[in-house]
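Participant: In structure tokens below, several structures.
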Structure I
Amino acid sequence: MARRTRRIVAALALAAIVCGAWYLFFYEPLYGGLVARPARTLVFAHRGFGNYAPDNSLSGALMAMQSGMDGVDMDGQMSSDGALVIFHDLSVDRLTTGTGRVTSKTLQELLSLDLGPKYGHGFRDTFVATFEDFVRNIKGKGILMVELKVPGLENTGIEEKAVAIIREYRAQDSVYLSSFNPLVLYRLKKIDPAIRTVYIFIDTDWNPQLLAEIKPEDLVHLPWVLRQEPFRRAIRKLIRPDLLSVNYQVAERTIDTLLKAGHPIFLWTPESEEDLRRTLAKKPYGVISDEPQLAKKLRDGMSAP
């Protein structure tokens, strides 16, 4: 009798483990977050105004708003003295005439860097700006989405800094905070559940476009588990992001499954007309593009009666 009881208990435990693993890694529940589906797909300008203004510049973001974009997608990092600034690369070399890592420079050193000369096309005095500058200037004009760049497991304090500024300007509905790093999103929700979080993912480690931009010493490899959909599915259940930012070249089956479950998804970054049409046809929550004007024109044409 005791042996039979042990076998039953073992079988039940095994069944529980199998069912738990199936739910965690393979079941995609319906979306139940804070964000409602918009009337039509939103168009976000990548890194400010995509190919038409200096990368991650406030002037570019304001140009995007003036051109009727729904929002902008930017990048945030911490200075050496604990300020949150908007800048994409880990080093300043490619985008400015300066050199060195963003995190090695003080706020004043970063604010003195001009993004215009390296871009050209007549842009001058287009200086690096703070996250607060962006929140203050874009609130009421559109949505500001900022990727918080935290490559490792360390708690850098970037989440507390971002949340404090969003609270100061009462911008919880109009500022979205995104990251490839699930721990960042988890910490954000622990600080303030009202913060809109966005989980970014891609199926590959680096795509050719990003490899061409990044200095070899600045490469931060995306862990293997974060490139596998079963593990990402488990992560999403644990961190409960409000939105997803998905590379448009992620496996189509993954994208379709998420859309069917009702997840608000941004797809990034289609540029050609063919890729934009294909992306918009899926009717995601939003599209992030370096060609936002073309994306908006195609979106408006598809939604016209």
Structure II
Amino acid sequence: MAGLEIHPFSDEFRGEAAELLRERHERHRAGERLLPAIDDYAAQLPEGDGAVATRGGRVVAYAVADVGADRAAVGLAGCAAMEPEALRDVYASLAAGWPPVHQVMVPASDAALLDPWFRLAFGCQFVTGVREPAREELVDFGGTIRPANPSDLHTLAELEELLWELQAGPPSYSNVDLPTLEVLEDEWREVWDEPERYWVFVAERAGRSIGAILMYLRPTGDLRIADGNVDLAFAATRPDVRGSGVGLALTRYVLAWAVEQGFRSVTADWRSVNLLSSRFWPARGFRPTFLRLCRSVA
């Protein structure tokens, strides 16, 4: 058998890398019908710091990362292989020049592609998921759900602050600086500037806002988001009402709303290390599509 050779990623290898990505994505779509169809796989290939492995002059694996000041991130189309073991050699050739935090997105159902990354000491940190919209039996949580309005700005910022605090604590340890309420309020103001892109709903009980959920028209064109999709981008409830049906009521409300709006799929994502969300969203029928694996070499 010819030996394995490692080369910097270049246009010379783009066509063969695109073919590896096509094969990977078609396997993925065979198991998950809500993933998008792709016409041009070469256009999906990212720019960045990359390498390919060849055997006998044929590309058998590639990886390309977007490298920033503190992390190198291999995105949705950033790796594929006909010989998954060769990804370990590709990674070894690249990692010495990367900052301390390394991330890679891998199809959740592709055990062969996940295996070499796990054996490189990567662990699961983050999950993306998808499901069909549906009308399900609504939950009586002793309150009502309504569209949010600008008077809810402070409440929405408070709820997001609670989520940031949850992510920062054990066992998630997100290790990011928590934004101030003022910064969060500034971000939430944007939802009323683009009403065709953002939809927010608030749960109330006894005159008190106790939870909220945000739906987002996420851009299409990648390997994850299909046409006709809406993204469940944010959901939170106050700690004292968790377990009383508020989150379930909000979720079923927006899944039915998505049917009425004509959406064909609903996506969501969650940190696998967040105990609450990693149990809640799969239980709501969201099927994992991609795993974000992470490794710190600091």
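Participant: One of I, II was used to compute helix-only ellipticity at 222 nm (-39500 (n - 2.57) for each DSSP H run of 4 or more, over all residues; to 500), and the result was -11500. Which label is that?
Facilitator: Only one of I, II returns -11500 for helix-only ellipticity at 222 nm (-39500 (n - 2.57) for each DSSP H run of 4 or more, over all residues; to 500), namely I.
Participant: When Rg and Dmax of the Cα atoms in Å, for residues 115-170 alone is computed for each of I, II, which one produces 14.4, 41?
Facilitator: I
Participant: Out of I, II, which has the highest value for FRET efficiency 1/(1 + (r/R0)^6) of positions 27 and 123 (r between Cβ atoms, R0 = 35 Å, to 0.05)?
Facilitator: Largest calculated value belongs to II.
Participant: With relative contact order in percent (Cα under 8 Å, 6 or more apart) derived from the coordinates and found to be 23, which of I, II does the value describe?
Facilitator: II
Participant: Who wins on FRET efficiency 1/(1 + (r/R0)^6) of positions 99 and 275 (r between Cβ atoms, R0 = 30 Å, to 0.05) among I, II, i.e. which is largest?
Facilitator: Structure II comes out on top.
Participant: Of structures I, II, which gives 1.00 when FRET efficiency 1/(1 + (r/R0)^6) of positions 83 and 187 (r between Cβ atoms, R0 = 35 Å, to 0.05) is computed from the coordinates?
Facilitator: Of the options listed, only I reproduces it.
Only the coordinates and a few stated rules stand behind these numbers; no lab work does. Quick caveat, the model's predicted, so the values are computed rather than measured. Cβ atoms are built from the backbone, for glycine too; each structure is taken alone.
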